[in-house]
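Alright, structures below, take your time with them.
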Structure I
Amino acid sequence: MDAELLWSDATAQAALVASGEVSPLELVDAAIERIEALDPLVNAVVIRRFEMARRAAAGPLPDGPFRGVPFLLKDLGALEAGGETHQGMRALRDARWKPRTTAHSVTALRNAGVVVLGRTNVPELGTLPTTEPLAHGPTHNPYDLARTAGGSSGGSAAAVAAGFVAAAHGSDGGGSIRIPASACGLVGLKPARGRVSAGPQAGEGWAGFSTQGVLTRSVRDAATFLDVLAERHLDDPYVAPLPERPFAEELGRPPGRLRIGLSVAAPEGVAVDSSFTVGLERVGKLLEALGHDVSWQPVGPLADAEFMGHFVNLIAAAVAADVAHWGRELGRQLGPDDLEPVNAFYAELGGRLSAATYYASREWLHGFARGLLTWWRGADNHSGSFDLLVTPTLALPPPSLGWLVDPDEGGARVPAFVPFTPAFNATGQPALSLPLLVTESGLPVGVQLVGPPFGEAVLLRLAASLEEAAPWAGRRPLLEVPPPG
């Protein structure tokens, strides 16, 4: 099989399988060969299920939109009955723990026909925007092996960027799909709240902040995978409204003349890389050339410095509950020695938070979301309603490995790196990172598009038009197979 096919998107690979030009087993073998050759450099795939994948590819597969396409699951959530998972934790790795139930999202992906090759690296419990767990070591950015691939879906993003697979599962509680998509030059869609089920293991993740999605190379893959994942289940506490039509059918429709705001508003003390601001200006001119009304907007709530403290309370409570849960599963109490410093801190803080303080933070965050959504209605800008907001995905290029996990400075550096993504986990709006820019040194830079509530359709239409106007499909990292020994 032509190895170049591994750089096709998942839709193209599935079309080749459907036509009989290539078999699922040929695609899977080629993906495995590339992982075995290059993952020692990248460290993206931490649980390998290659022989099971080969058996699946050689047998009957569901006749879904991605039949026969190699795929990877993020090793956070996405549980499969009987399949080992570590969630980035040394304790689960050492116990080789296996769940008893399968997530609805995993069932949906398998029914779409993908062939799962294994699970990808994550930061412990998904709490950092970089993927450097003690359990498995750091994932390296394929565009610069000394830099982070982002997090928490960093292993999935690196695997797609390195040409291992055309798409991989991710999840996003504060930017964890969009951050690594930006760092690795991919399309990263965070669906609207309630669009993708967290069941049956959970009703919601991080109090509704977290959702699941897929990191892809193309907008059409992002749309079709969203159709795959957007299932309704009776055990979900809430669901998003049904779309007017399948999301994949939105891509052929013109977005219309949109009112689009550009913003680099960030909390005081957060410095946005000047090249990102210049790049956003270029994107604004491109949007104008496509026929849209574009203006710079302050979007005051994005600069609210109080947001992060309340978000930390939410994360801390979730981590404390997670640590207790995994302790019960393992039959022993987990303590600070079982956890990395950031999660030991979160677990301790979450354990002593009062119920009243936690509730007050949730209510503050709900109020923050209501305030931010007034911008879409035009209630706080005196210039009428807007359709979309465009920001940088990150404030800085992906930093060197170690920078975000520094024991003294890492905690302060995180909000300086990711000031733009968590707000839209609070609002529950769909948001998408597109690889529209490149630094002078060749690092990819993502631009975040934020749609109205439950507005994936307009978001995908605009993203498809940008992909056509400023294509990125030919970009790929310069990775070489290391010599033997």
Structure II
Amino acid sequence: MSAIDMKAVTRGEHMDEPSWKAHAIREDESTVRIKKHGSMKVDAMMVADQNLWNDLADDRSPQQVVNTASMPGIVGEAWAMADWHYGYGFPIGGVVATDIEAGEQGGAISPGGVGFDINCGVRLLSIDLEVPKGEERKEWARRIFNAIPAGASSKGGVNINETQLSSILAGGASAAVDLGLAEDRDLHSIESYGLLETDEYAVSERAMQRGLRALGTLGSGNHFLELQIVDKVVDEKAASAFGLVEGGLTAMIHTGSRGLGHQVCSEHVDRIEQQYRKDGGEWVADHWGYSLPDRQLAAAPIHSKEGAAYLDAMHAAGNYAFANRSALTQRLRKTLRKITGREADVEVVYDVSHNIAKIEDHVVHGKSCKCCVHRKGATRALGGDHSELMSKFGAIGQPVLVPGDMGTSSWVLAGPQRGSNRAFASSCHGAGRRMSRKAARESIDSADLLSSLSAKGIEVRARTPSIIAEEAPAAYKNVDEVIMLTNNANLARPVAKLSPLAVIKG
């Protein structure tokens, strides 16, 4: 569709329409560009074909993407991945990079650009066991559900003391290995080797107390542990490098930093938002000379006292999340050993973050930039020649893990074979909500849904009945369409499709 056609769809002819509609043009079949206007410092890019655009263009998310384009020090474009939906300040699926050398104290870092569940992420495991069927599958689901702590509380977490927690905040997954909660062989298959550098790893006493109780727990909401079968391989070379075979058994763990990360984010959001005052239609932080269209975008210069404190605490919470997924992996290994009576080969395919801000080197409009890349509900998708990746991913690309929902497939993608994509080496992170939790609860019957999933051979166990409706397939976008869009936008390419067998939720 041409730019003129797109403008015909989005032209702001009515006074009550948002101003961004007059500046939206279709870049290609998979992306929409919202041209810089108003307080925007750069253009905004949204991954959406015409069907997705027509379905959700009146959603609040496009305005949020436009708002993020006003971040101080922003470079390139503000992005929204194909699974974009409304979030706190930044949309879920948002990617924004700021130049850490911009201005006197560097470009902005925003807690809202990471989210409250710091380093929420996904780990994929390959399991050398036969796929369970029928009654055996039900028994596996029951026993895994009983063994894996899940739910809003922290009941059943690993018993650790403050000294051990401090080592985790500083050392991430490697500290979990030292404590016997993980295996050393896993570290090379974790993003950043499971460690985010932190100088102070200073989190509040309240955050510490929440962290002491929750290590090795799934949590609630959209978090899950899922047994899956590799339903289809579409890239044989990449699947082989990832250790995936058609018909093979896998497990996916989706969780983050639990209450500790939420506490860290809440405290730093409050601390930074206090620097802002309302001035007409803008929120202004006089101390830094910042002006933003939404208080929830509240940001601090990355080298300021507030910005540096948030970055360090965020890294500490991120390390906790890496250790949490590691501890859950060990719980699953032990549970499978008890179920089968033998030592199963359970290997980490990869572990990715999708709520994090990282300092990375990128080339922006032909110039090198050391950037703070905010990914909120977005996954890193490095090229195969990146120095951080294991040699087996060379000429393949980084594994990108994209869970669907409990009734539909998940996907494994790969980053570029070499180099970087145009969205700061980023990709989608899931299907993306299309229905609010409240709307899902009001329109979906949990009992009927469980019955229909069971009829399809999908065993679901959840501790909170309302979660079933909230996480129903109908509440999410079509993950296959999201993957197609991501591929067509040249952000990441599909490798293998995974279908659910048993789902454990809070």
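Just so it is clear, none of the values below were taken in a lab; they were calculated from the coordinates. Every value quoted in this text rests on a predicted model; they were computed, and no experiment measured them. Cβ atoms are built from the backbone, for glycine too; each structure is taken alone.
helix-only ellipticity at 222 nm (-39500 (n - 2.57) for each DSSP H run of 4 or more, over all residues; to 500) was computed and gave -11500; which structure, I, II, did it come from? Each step should come with its number before you reach the end.
Values: I: -11500; II: -9500.
Working through the options, I get structure I.
Taking distance in nm of label points 7 Å out along Cα→Cβ at positions 81 and 201 for each of I, II, which is largest?
Numbers: I: 1.5; II: 2.7.
Max of distance in nm of label points 7 Å out along Cα→Cβ at positions 81 and 201: II.
Quick check for you: by FRET efficiency 1/(1 + (r/R0)^6) of positions 129 and 249 (r between Cβ atoms, R0 = 25 Å, to 0.05), which of I, II is greatest?
Numbers: I: 0.15; II: 1.00.
With respect to FRET efficiency 1/(1 + (r/R0)^6) of positions 129 and 249 (r between Cβ atoms, R0 = 25 Å, to 0.05), the highest-scoring structure among I, II is II.
Matching task: 0.00 is the computed value of FRET efficiency 1/(1 + (r/R0)^6) of positions 113 and 305 (r between Cβ atoms, R0 = 25 Å, to 0.05). Pick the structure from I, II.
Details: I: 0.00; II: 0.85.
Checking each candidate, the match is I.
Assign the value 2.7, calculated as distance in nm of label points 7 Å out along Cα→Cβ at positions 65 and 449, to the correct structure from I, II.
Details: I: 1.6; II: 2.7.
So the calculation was done on II.
Who wins on relative contact order in percent (Cα under 8 Å, 6 or more apart) among I, II, i.e. which is largest?
Numbers: I: 17; II: 21.
Largest calculated value belongs to II.
I, II: which one has distance in nm of label points 7 Å out along Cα→Cβ at positions 417 and 441, as calculated, at 5.0? Could you put the intermediate results ahead of the total?
Numbers: I: 1.4; II: 5.0.
The value was obtained from structure II.
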